[in-house]
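None of the figures in this text is laboratory data; all of them are computed from the coordinates on show. Note that the structure is a prediction, hence the values are computed from the model and not measured. Cβ atoms are built from the backbone, for glycine too; each structure is taken alone.
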Structure P
Amino acid sequence: MVVQAQQLYVQAVPPEDQFGDVTLDGHVTPNNGPVVFNHWLHRAKFTCRVCHVDIGFAMGANRTGIDAKTNQEGYYCGACHDGKRQFGNVTAFASCQPDGVAKANFTCSRCHASSKTERKYTYKEFTAKLPKARYGIDWMAAENTGFIKPIDVIDGISIPKERIKNRAELSIHPQVQWFTGIHFSHELHSKWNSCELCHPEIFPTQKDAPANISMYQIANGRFCGACHVKVAFPVNGCNQCHAQGPMWVAGPGWVM
């Protein structure tokens, strides 16, 4: 596999506690602000596969169709947040309850931001004991050392099945001399994702199919950038993939 060389404009990264946040503002009312979904909170508890394959959250903005009705019917957020489902010794609160019940229990404010409410979890407190990377949390280290144990199967939602045998590592060769190649590990990625999250929508499945990957496309959310620009870790940390690449490109600015 060959990665094409193109000039790349690297964006500045947001504060660590905002990286991966998704703002849902399609149903804002005078009493309820937008919902700010924290990936850092949920990925500490669940694999990516559970939410994006089993439950069905889309990988792109404004493509899922979440609203109060679907949550009340047990889809999307409501698949877990039904007020009954337990994870360890914690019962997930019910999302989008009928108006009277929601107002009595103050459940709207658990998700809908406002200047009058405080979130139950803060990034600083929640991630205080987790291993850190150059930017944000080192999630692989957090799992490998047992700090987190992401759930990969949810009763009544997931279909337990044997994992497909992983393919060997891929060697990816850039067309520039000042970057080393990448050894892509299917084993590491499948721990969180499974095959169907990446194939065939993000990457082709045929061995010889041309992917035409470039850093420009990755930085704009394609291929590796479907996760690594938005949630996993930003492309600013070159040496997280390229062993001899720059440690960090702060951005905003042009590279290559």
Structure Q
Amino acid sequence: MAKRTALRQPLDPHLHAIREGVDSLIGHRPTAIFCDMDGLLVDSERLERRVWQAAAGDHGVEMSDERFASFVGHPAEECDRLLGLYYGEAFDVSGFRGACHRRMSAIVEREGVPLRPGAREWLEFVRELGIPLGLATSSAPTLVGERLGELVSTFSAIVTRADVARGKPHPDLYLESAARLGVAPEASLALEDSPTGAQAALAAGMPVIVVPDLVPVPPNVATLAAGVFDSLHAVRRAAARAWANGGTRRA
């Protein structure tokens, strides 16, 4: 069942950019929809966890599920900083990254990257409604085609970490995505799986729906979300009911 939230005062300073009065906005049809990729549309986070934990073992350190979760949603430079913080300045971050890349490439070539439940149906639903779709991902450009395949053509705008000065939780990815589609962030809708990504959308003034994957949604983010749902199937069903009469979101 979807969990709906009411707007209250944000507890996190990153969230102060959210517009006053944004509440339960799935009830209004957005002018554009922007999706995260990893953990929302593709089930890559579990593959990454498997790879990172194996590479950590190769480098003589341990990485628990809880520690891996602290990396989820962050851009590469922040993950590198955290690796140094956790394992010390002498830790071979570059070597670790190389090992992760080789292991992940082998898995993707052998197994592919599965879609998250309901991802294909959600994208088809939005496309049939004629709502423009944008992708706002912290991943590198090369990973978009590798992980989304033919679904790349669904998006009218694709913005990656390489396109902006700052990654999530800063708003840059969502602001740039909205600018490329020529829409107002506050009249749009973002979908994210991680608290870090949700904070980025909120900091851009964009209402956000959260579909958690590996990282639970903390209360201060859930409070500000337009909704927290357990799957993209649930989001699609809620949106179909809310937008059945073609209602549009007020800017």
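Summary table below
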read-out: Of the structures P, Q, the one that 19.2 was derived from, the read-out being mean count of other Cβ atoms within 10 Å over residues 154-161; value: Q
read-out: FRET efficiency 1/(1 + (r/R0)^6) of positions 162 and 178 (r between Cβ atoms, R0 = 35 Å, to 0.05) - structure with the largest value, from P, Q; value: Q
read-out: Structure (P, Q) behind the derived value 61 of percent of Cα pairs over 22 Å apart; value: P
read-out: Structure from which 31 was derived, relative contact order in percent (Cα under 8 Å, 6 or more apart), options P, Q; value: P
read-out: Among P, Q, structure where helix-only ellipticity at 222 nm (-39500 (n - 2.57) for each DSSP H run of 4 or more, over all residues; to 500) as derived comes to -12500; value: Q
read-out: Mean count of other Cβ atoms within 10 Å over residues 122-129 - highest-scoring structure of P, Q; value: Q
